[in-house]
Structure 1
Amino acid sequence: MVKLILVTHGNLAKEMLQTASQILGKAAEGVQTLSVTTSTSIEQGTQALKELIADASEGVIILTDIFGGSATNIALTTAKDYAKCHVITGLNLSMLLTALNSRKKLNDKELAEKIESDGKRAVINATELLIKGL
């Protein structure tokens, strides 16, 4: 099974995982989180993330909150040393639910593509839909 690691600023990763678990009605097993704060250096974050990746023999997907942020920079710095490691940024709840529901069925590359696609599809201007009557 593909390993999932959420790397975000503050407690967002833990809260997103808890919310996804509530929606699914069960705890998300084998998913790890890494919280990045203003005191976390790239070196500290990279070392912590390497420890989380260590046992990911079937690949790993790292979901981060925002492109260009320190959480994503840490993930990208770490991922370059692992062939089956994918960093996907812009974490939203839809992406996380897709990851949790599909990681047993898909390989690392397929899962990364599905997470990105479902995450983009989940961003909708709901007001415009309402106005159009859809």
Structure 2
Amino acid sequence: MSRHTKIVATLGPASSTTDVLENLVQAGIDVVWMNFSHGTVEDHIARATGIRAAAAKFGRTVGIPGDLQGPTIRVGKFDGGQDHLIPGENFILDAQCPLGNQERVGLDCRSARDVVNGDILLSMMVA
């Protein structure tokens, strides 16, 4: 029977043993997704080596894409724990600001030096 879909599995600590990897290949996985934000280089090498061995054992080809973490900019703490920003008002991201308010907030990241005046930053609202 021909199938037109791909089965994707995310590998992690619980799915990295030889038995589990072989079971996944036998079950028909086509791709294992590896999240490089978690674990060590050695962990990722071991998982990739394990899935390649399991795929070879059963004559299958299994793809291994990896998810790389991009730069993350996190704002610092606000005076009083939180504040509400006013839509349309200027707001300054200031690497030297110890406690934020409605006008400015500090940055908790090494990549703050990569942000220059006038850059547009996208944000995610967390309630």
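Suppose you compute Cα Rg over 2.2 N^0.38 Å for every structure in 1, 2: which one lands on 1.61? Don't jump to the answer; show the numbers that get you there.
Values: 1: 1.07; 2: 1.61.
For Cα Rg over 2.2 N^0.38 Å, the value 1.61 is produced by structure 2.
Here helix-only ellipticity at 222 nm (-39500 (n - 2.57) for each DSSP H run of 4 or more, over all residues; to 500) was derived from just one of the structures 1, 2, and that gives -15000; the source is 1. Each of 1, 2 could give distance in nm of label points 7 Å out along Cα→Cβ at positions 26 and 50, but the derived value 3.5 comes from 1. Look at distance in nm of label points 7 Å out along Cα→Cβ at positions 2 and 74 for each of 1, 2: the largest one is in 2. Each of 1, 2 could give Rg/Rh (Cα atoms, Kirkwood Rh), for residues 18-65 alone, but the derived value 1.02 comes from 1.
Taking relative contact order in percent (Cα under 8 Å, 6 or more apart) for each of 1, 2, which is largest?
Details: 1: 27; 2: 19.
Once relative contact order in percent (Cα under 8 Å, 6 or more apart) is tallied for 1, 2, the winner is 1.
The value 2.2 for distance in nm of label points 7 Å out along Cα→Cβ at positions 34 and 106 was derived from one model only; which of 1, 2 is it?
Numbers: 1: 2.2; 2: 3.7.
Among 1, 2, the structure yielding 2.2 for distance in nm of label points 7 Å out along Cα→Cβ at positions 34 and 106 is 1.
No lab work stands behind these numbers, since they all come straight from the coordinates. Here the structure is a predicted model, which is why all the values come from computation and not from measurement. Cβ atoms are built from the backbone, for glycine too; each structure is taken alone.
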